[in-house]
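*Asks:* Each structure below is given as structure tokens.
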Structure P
Amino acid sequence: MYKKDLQLLLTKDNFPNFFLLYGGDNFQIELYADFIKKKYLADESLKVYFEEYNFAQASDFLALGSLFSEKKLLELKLNKKPNTKELKALIELCQKNQDNFLILELYDENSKQNELEKIFAHNFARFFQISNPKEAIELLELKAKNLGIQCTQNALFTLFESFDENLYLAAAELNKFEGLELDEKKIKEYCYSLDTGSFEHFFEKLLKKEHLKTELEKILDHSNEIAFLNFLLHNFFRLFKIALYAKIHGRVDFKEILAYVPPPKVAQSLNFMAFSLKIEQYKEIFNLLLTTEYELKTNSKLSKKEFLICELLKLVRILKG
């Protein structure tokens with residue numbers, strides 16, 4: 001089925017207890033998986049991400065009884081089709097017990113999955129890349145409603161444009177406003193409209209300790225200094241959370257750390273950057289960036305652009321340390 005059919009099915013009481021979501025749009029897969037989970041109202045869930053998939057673990061979770069839960073949800077987030085025999089066995093466990101639930105989210109698969117569709121019968125939805133801003137705003141409205149955010153359509157248009165019409169980034173930014181009211185003023189204040197493509201290229205070169213003069217001048221010519229600093233803080237803090245989580249738990253769980261699962265290539269890049277720095281370096285970086293922000297906000301005599309460039313040279317020295 002397509003998105004409109006799934007939306008209709010979600011309004012009905014009798015929703016199937018096993019379901020496949022796949023296609024070329026990661027954001028829509030995650031969004032509708034959240035809606036389906038709310039229909040299931042499971043007491044206990046097991047989330048399995050990409051290479052963590054293990055059939056014995058998944059099967060035992062659904063097959064074995066529990067003293068603490070009646071309704072159990074197995075959520076599989078994979079980037080390649082699982083073994084057919086194993087998948088049929090998991091679906092059979094759901095067919096035999098209506099209190100077992102299974103969601104398979106298959107990412108980065110643009111081709112039609114005929115075999116999977118056949119296995120899941122009519123319990124699947126395929127998603128395509130968003131083709132126009134109107135459709136993107138409608139999906140952001142659904143995401144905002146799911147997070148309990150009160151906002152106007154104009155606010156969502158502003159957010160979408162702020163992230164260069166990147167639906168995935170705009171939706172991820174909504175997570176920090178959960179349960180709040182959101183308007184255009186708040187978006188302009190807290191969601192900095194820097195050219196994300198240029199910044200990401202700059203940030204990658206910064207971590208690789210490459211020459212940055214051209215990129216830095218371009219960015220500073222098209223954004224204010226505080227916005228630029230906040231993007232640096234945001235990105236270094238994201239890397240710090242990944243490194244710290246791994247240090248504590250011995251693994252990386254992006255859903256727990258970032259509240260969303262990035263595409264595999266992005267996840268790989270984040271891992272590489274996060275572990276390229278030591279914990280002490282993160283401490284020095286945050287001290288430098290916060291001190292720099294304080295000076296920019298309180299010292300009216302500063303030549304801001306030149307001061308920021310000098311502080312970034314200090315940042316490069318920390319990264320090389």
Structure Q
Amino acid sequence: MSFATLRLSIFALAAAGAASSLSAAVNFEKQILPVLEAKCLGCHKAAFMEDGKLKKPKADLRLDAAWAMLKGAESGPALVPGNLAKSYMYEVVNLPKDDDMFMPPKGEPMTADEIKLLKEWIEGGADFGGWKGNMEGAPKEAEPAKAAVVKVREHETFYTKLQEGLKPAEAAAIDKAKAGGAQIATLKADSPLLRADFLTGVSKCTDETVTVLLPIKEQVAQLDLGRTAISDAALQTVAQFPRLASLDLRQTKITDAGLQSLSGLKNLQNLNLFGTAITDAGVQHLTTLKSLKTVSLYQTQATAAGVKALTDAVPGVKVTLK
């Protein structure tokens with residue numbers, strides 16, 4: 001073998017190794033669990049006794065088991081496989097450090113590399129491998145592995161269809177949206193679909209601010225307006241996003257009337273109304289959205305009667321009330 005041939009062989013092997021490394025799935029037990037144990041589980045694990053006192057998980061959120069992450073707590077699911085926008089555990093570690101919801105509130109925060117791994121793990125389907133975690137308090141039907149597989153398959157099929165025939169947004173339009181205060185990210189490296197939020201300046205995000213997304217309205221599939229200063233007027237802008245699949249409006253000042261603007265969003269699957277003043281009248285506006293999969297009405301003024309009207313009109317939708 002000549003030196004040139006040997007050198008090419010070495011380069012080929014190195015390239016193959018790099019490609020294998022890049023495509024390897026994130027190993028939960030080796031790469032994610034140690035981070036959770038070091039920075040999250042001190043506050044978010046099953047209740048235990050300490051110095052004669054019972055210590056309960058903060059916000060009733062446990063991260064010490066696969067079933068518990070999928071179940072979540074008052075803020076909704078801590079983890080939705082394949083869906084960063086709905087995975088609360090990813091959102092809170094990306095907030096500004098002076099935000100009241102930033103996690104962890106004390107101690108060393110996650111590093112950029114740790115957050116990147118968490119992102120890749122969730123986007124890749126949140127595979128726990130054989131890990132189940134603490135099964136104390138788990139519902140009898142809890143089967144984390146199966147739940148993850150089903151959700152990922154539905155998620156991927158839906159978004160693949162959603163992006164059919166869609167061209168990527170122009171770079172100038174994305175830059176303009178970012179300059180207006182939005183954070184923009186692609187859902188996947190090879191997808192034209194985008195996720196948008198205003199998490200770095202929630203108090204500055206108003207109805208007018210949301211309009212910076214209009215030039216990329218065709219591509220926005222996930223939108224987080226949680227805790228911003230928007231009102232019903234912003235939903236008239238949101239109503240123009242034909243591929244919007246996930247919308248977070250938690251703890252905003254929207255009203256029942258504003259939800260009527262969403263009636264044309266035929267791809268909307270996930271809607272978070274946690275901590276808003278929505279009543280049964282507003283829930284009634286959602287009955288036309290047959291694509292809905294999940295709706296959070298936790299800490300709203302909606303009632304069981306309103307939830308029943310929605311579940312009767314949209315079979316299969318999962319609604320969180322209390």
Structure R
Amino acid sequence: MKYLIPAALALLATSAQAQDLVVQLRGPDLAANAGYLLAEARGLYARSGITVTLLPASDAPAFESLARGQAALSVEWMPTALVARENGLPVVNIGQVFARPSLRLACRADAGVTDASQLRGKSVANWFSGAEFPLAGWLNRAQVPADAITLVPQGDGAEMLRQKQADCVSARSFAVAGLEGATLLDPATLNAATLEDGIYALDGALTDPAMQERMAHFLRASMEGWRAAAADPEGTARLLIGPDPDPGALQRLSAALSGIPAILASGALEDAAYRRTVETLRAGGAAAVLKHDPENAFTHEISDMAMAAAPGTDATAAARPRP
């Protein structure tokens with residue numbers, strides 16, 4: 001779905017006055033924002049003692065709201081965050097929503113592409129806005145030079161394949177409706193998987209204990225919202241779309257939410273997944289997405305606080321296993 005539906009936009013229209021925490025969402029896809037929207041609708045943030053404003057996605061560059069001081073937190077894909085950090089914006093991952101990547105390439109059956117190494121000479125649709133970074137890392141792992149493919153702007157993926165406007169289109173694993181019959185390529189087959197939706201703050205905000213506590217409450221309530229959305233896809237879809245939903249839209253959103261459990265994280269960043277993301281973005285020599293190994297790009301402090309604060313969870317039970 002390309003645009004947020006009016007009922008969901010209403011959830012985002014919280015008063016901007018005297019807010020405890022302003023959070024910039026990423027992208028207009030309802031399924032990718034469902035956990036936050038459900039947490040807001042069910043009063044999970046208020047129950048946690050915080051007032052939250054969820055800013056809908058805009059056409060502004062990634063992290064602009066953070067850089068301008070208009071938001072304290074931003075939801076973003078890790079490759080975009082690491083590139084921004086390398087370019088001087090001190091963004092820090094404070095929690096991870098999706099543990100496994102959902103990025104896929106869906107290729108026409110007649111394109112003759114069954115793995116990424118066969119993308120040479122092919123046209124590939126991409127959303128850009130940061131989605132080009134994980135794709136570039138994937139291509140580097142497949143040893144396919146960027147100039148060996150033609151990148152085109154992503155539209156309706158299914159329609160682009162039907163009209164042969166691209167050999168392959170970008171897709172997310174939980175939203176592949178209409179792509180039946182296409183060959184789905186998974187970056188994990190080349191160990192090229194990079195982390196996607198995480199929560200980011202500027203490092204300066206992490207020196208404030210009160211802000212740290214609010215961030216931990218936000219992360220805990222958000223993950224509760226995500227777990228609830230994953231447990232009841234149809235009910236969540238009905239709530240977000242609103243009364244008298246279009247049956248097709250309801251079915252598509254329900255189907256997408258049904259795919260969320262396969263990628264959902266606990267809220268904590270896994271060290272191994274972080275390292276794999278960095279290794280993929282550092283691959284490719286001169287063509288690498290990242291030129292240097294990141295330093296201080298994440299903290300476990302907020303997710304540890306969030307997990308320890310969960311009802312019925314003590315600090316020992318909340319301890320995060322690290323590889």
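*Asks:* Thinking of P, Q, R, which structure, once log10 I(q)/I(0) by the Debye sum over Cα atoms at q = 0.07 Å⁻¹ is computed, gives back -0.35?
*Replies:* Value -0.35 for log10 I(q)/I(0) by the Debye sum over Cα atoms at q = 0.07 Å⁻¹ corresponds to P out of P, Q, R.
*Asks:* Moving to a separate point now. Among P, Q, R, considering only relative contact order in percent (Cα under 8 Å, 6 or more apart), which has the greatest calculated value?
*Replies:* Going through P, Q, R one by one, relative contact order in percent (Cα under 8 Å, 6 or more apart) is largest in R.
Readers should treat all values here as calculations from the given coordinates under stated rules, not as data from a laboratory. Here the structure is a predicted model, which is why all the values come from computation and not from measurement.
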